[in-house]
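Heads up, there are several structures right after this.
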Structure P
């Protein structure tokens with residue numbers, strides 16, 4: 001969403017917002033009336049392009065019907081852990097992380113207390129990583145990562161020296177880096193990655209206010225390490241793997257029901273507060289997925 005506020009940025013799948021048009025994003029609603037043969041009154045549906053309004057007329061061909069029982073009725077999970085966010089974490093690790101059970105791999109996750117990062121660390125463990133270290137921005141977030149979500153350790157990047165703490169917490173180097181932030185933090189992680197290791201290039205939130213290409217170029221000294229150690233760092237777009245969506249969603253829902261995947265949400269009530277919720281998220285005010293509840 002932040003990316004779409006830059007009017008000179010666009011892609012095949014993501015266009016900038018325009019002034020005087022209704023903003024949109026991932027959303028869930030209940031069908032009040034339908035002329036589409038796939039949907040009936042009372043169905044819960046979702047879309048990647050849900051308009052930020054209380055009532056809307058939508059093209060049924062762009063909607064997906066939800067099964068609340070898959071998440072024990074927690075519909076908001078379909079926007080996070082059992083939706084595009086969870087898919088991004090799971091498919092990012094499987095398609096770009098190359099985790100191998102029993103290989104004693106160490107994974108580092110930046111933005112680790114956010115919607116995607118908090119899931120990625122847990123999924124890395126479930127897929128076979130021996131050690132998972134998170135990087136977040138408050139002591140509270142670091143504590144939650146370790147006590148609730150099974151991370152081995154967490155670094156508060158606002159307090160400590162990330163490079164030094166990584167050397168201490170990842171004595172065997174880093175094999176998989178789930179990158180949500182870019183910038184100095186990512187440079188510190190990449191500098192300590194092993195030969196033939198992998199960066200899951202999920203996001204670069206520290207760079208979205210800057211006029212730089214995506215993915216952001218690495219500084220020369222980090223680029224040298226990246227090339228010499230044969231580190232992969234390929235752009236990852238979950239929409240390229242939607243043929244694996246159904247099976248992946250079922251896997252995520254199973255882990256959630258079994259208690260193997262812990263879910264955190266930060267919920268704000270009321271459509272009128274959506275701007276405040278967005279600003280808070282961009283400043284790191286959320287733990288887990290930032291949700292706006294429009295109606296009960």
Structure Q
């Protein structure tokens with residue numbers, strides 16, 4: 001268990017919330033960890049359990065079914081998730097995808113999808129990385145061509161967390177390929193759209209229970225109203241929201257390192273050699 005006794009950032013309300021998070025994970029996460037690591041995907045029942053307990057998208061305003069909490073609550077959820085040994089994609093939904101809908105989606109899209117993301121009924125992903133473009137988002141080749149009242153999306157993505165499970169995908173696409181970064185837009189694509197196809201669930205060195213996929217868009221037609229914010233402003237939106245994603249990664253990295261350290265200390269105190277524990281040797 002994480003020792004948070006010396007922290008000054010979290011108040012009593014957050015301490016109570018942390019205990020609730022631990023109880024939910026103990027009941028719904030820990031007993032299934034090994035199976036999910038082997039299967040490469042987390043059961044939807046876990047998403048629904050997290051939604052019922054208020055562990056999904058806590059920053060979503062109350063008008064859309066959320067708790068309208070500050071980011072510290074996201075931090076607790078992500079920290080305890082990693083310390084428990086899981087890489088389930090709930091933090092991607094809460095910390096990374098939800099802000100794009102909160103800040104840039106139309107009112108209609110917010111009303112439809114945010115309550116479902118909060119409850120766990122809908123799983124979300126964001127499709128940035130491509131086979132030929134990773135951190136350099138200016139190099140994406142997926143296009144979204146305006147055709148009347150629709151966008152027609154063509155391209156492929158890879159290494160997409162929640163890709164096998166996602167009901168909606170925020171797609172990073174070029175609406176004006178000649179403008180480079182200034183021609184990028186963000187468009188929401190429902191997984192039911194014709195031409196949308198999931199590839200394989202990728203094998204990875206770690207994070208095995210976080211389903212990570214290839215996604216293909218073959219002339220996928222979506223309404224122009226699925227555009228998030230303004231056309232060709234996607235790069236600005238990404239640069240605005242990516243700092244929170246990086247913060248979440250840092251929190252998870254620290255929690256994972258703490259768990260590894262704690263496990264090492266525990267082992268040296270349990271392991272005996274030459275009639276004493278390894279922990280009692282001077283060099284240890």
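Read-outs: derived from the displayed coordinates by stated rules, not from any lab. Bear in mind the structure is a predicted one, so any value in this text is a computation, not a measurement. Cβ atoms are built from the backbone, for glycine too; each structure is taken alone.
Using relative contact order in percent (Cα under 8 Å, 6 or more apart) for the comparison, can you identify which of P, Q gives the largest number? Mind dumping the intermediate values first?
On the way: P: 15; Q: 19.
That would be structure Q.
Can you tell which of P, Q yields -7500 when helix-only ellipticity at 222 nm (-39500 (n - 2.57) for each DSSP H run of 4 or more, over all residues; to 500) is derived from it?
Values: P: -7500; Q: -12000.
Working through the options, I get structure P.
On mean count of other Cβ atoms within 10 Å over residues 48-55, which of the structures labelled P, Q is highest? Walk me through the numbers on the way to the answer.
Details: P: 14.0; Q: 19.6.
Greatest value across P, Q: structure Q.
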